[in-house]
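Multiple structures follow.
Any read-out appearing in this document is the output of simple, stated calculations on the displayed coordinates, not a laboratory observation. Since the structure is predicted, the reported quantities are computational estimates derived from the model, not experimental observations. Cβ atoms are built from the backbone, for glycine too; each structure is taken alone.
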Structure P
Amino acid sequence: MKKIEITDALQQTLIDLSKDRKIFLEGNICKVIDYEKGSDFGNYIEESIEIDKSKRRQRLEVTKDIQKKNIELVKKHDENDSLMKDLKVALSDAESAKAQALGDLDIMHKKTQFKLIGKIVHVALIIIISVGVVTTMLYAYAILYSSPETTLIGNTWSNVLGILLTNSFSIVGTIMGVKYASESKSD
């Protein structure tokens with residue numbers, strides 16, 4: 001391989017540049033320059049080669065460090081993606097659980113409401129039957145003992161039974177209306 005010869009003036013300029021501004025030749029060009037060992041320019045070329053090797057090692061270390069950090073970043077990115085997928089699944093599961101809980105709550109609400117309506121109807125029927133039985137017993141007593149108030153008690157008995165019958169239908173109708181309205185709202 002042919003070596004490149006550099007003029008004395010250019011050699012001195014390169015040596016001065018290295019002393020004044022710490023600038024040296026770099027790269028493979030240093031390997032093909034012809035120089036005498038032990039001369040000022042020979043020392044300059046050898047120092048240039050050593051500095052170039054040192055800089056190449058530093059760049060290689062920086063490159064390796066960057067590659068290592070890049071691998072770590074890719075792993076972290078994959079972990080983040082995995083966590084995001086897990087979060088989406090957990091969110092979906094939570095929303096499903098919420099919907100199921102709301103459905104169960106609605107069923108419990110309807111069940112409680114149905115029980116309450118049943119109790120109201122039961123108590124209303126007991127009151128209606130009790131009043132009817134008591135009034136009928138009073139009317140029967142008046143008839144059996146030929147009371148002078150039989151006509152008055154008979155009219156009262158007839159009115160009370162009519163009112164009780166009307167009120168019982170009114171209560172049942174109101175309860176059925178409330179039940180129908182609550183079912184329409186939930187649909």
Structure Q
Amino acid sequence: MDHVGASCERFIIRNAAPEHAGPIAAIQVEASRAAYSAAAPPGYFDGFTVPSRMSAWSQMIANQNDLQQIIVAEENNAIRGYAHFGRSRDPDAPPDVGELYSLYVAPLHWRRGVGKRLLHASLRGLAYMAFDTATLWVLTFNRPAGAFYERLGWMPDGCEKTDQANLTEIRYRVSTRR
């Protein structure tokens with residue numbers, strides 16, 4: 001799927017390239033700390049650094065394929081946010097279910113439409129990959145994120161899981177054929 005040059009007003013949405021690993025890592029670390037630090041247990045962010053995440057993102061960008069993509073929102077030659085999506089990772093998911101693995105926007109650019117544009121582009125990408133349904137997981141204490149997705153048509157489907165830090169996530173679901 002080619003997102004290069006897809007312009008949404010002042011943002012350009014395009015496929016992530018190797019040089020985007022650093023900006024993506026910085027956005028992930030900065031946005032995670034801004035959104036979760038008040039509710040995260042002590043030590044939750046130990047080792048969660050830009051260099052460690054940059055290595056992971058370099059590998060994920062290199063491994064993109066027809067069923068897993070990373071896109072970025074660019075403005076004035078700077079990355080403002082990213083989304084990562086592909087086949088659902090849930091073990092019981094049927095083959096027509098895709099997943100938005102992550103969507104983060106740099107905190108200084110929250111509430112500017114970056115996330116909404118990335119979300120819409122991700123749904124188009126998942127539909128292009130032939131997924132009829134999309135899911136995503138949101139930490140229960142992250143009500144702003146839950147409200148954001150609900151405003152855009154996503155609904156909790158009743159499934160919950162708890163991670164290794166004992167934090168609970170709820171799953172949201174939406175049709176990609178809207």
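Tabulated values for the structure
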item: Structure responsible for 0.00, with FRET efficiency 1/(1 + (r/R0)^6) of positions 71 and 151 (r between Cβ atoms, R0 = 41 Å, to 0.05) calculated and labels P, Q on offer; result: P
item: Distance in nm of label points 7 Å out along Cα→Cβ at positions 63 and 95 derived as 4.9 - corresponding label from P, Q; result: P
item: Structure from which -31500 was derived, helix-only ellipticity at 222 nm (-39500 (n - 2.57) for each DSSP H run of 4 or more, over all residues; to 500), options P, Q; result: P
item: Label whose coordinates, when relative contact order in percent (Cα under 8 Å, 6 or more apart) is calculated, return 13 (choices P, Q); result: P
item: Answer label among P, Q for the case where mean count of other Cβ atoms within 10 Å over residues 31-38, calculated from the coordinates, equals 12.2; result: P
item: Which entry (P, Q) yields the derived value 9.9 for mean projected area of the Cα convex hull in nm²; result: Q
item: Per FRET efficiency 1/(1 + (r/R0)^6) of positions 79 and 167 (r between Cβ atoms, R0 = 41 Å, to 0.05), the highest-valued of structures P, Q; result: Q
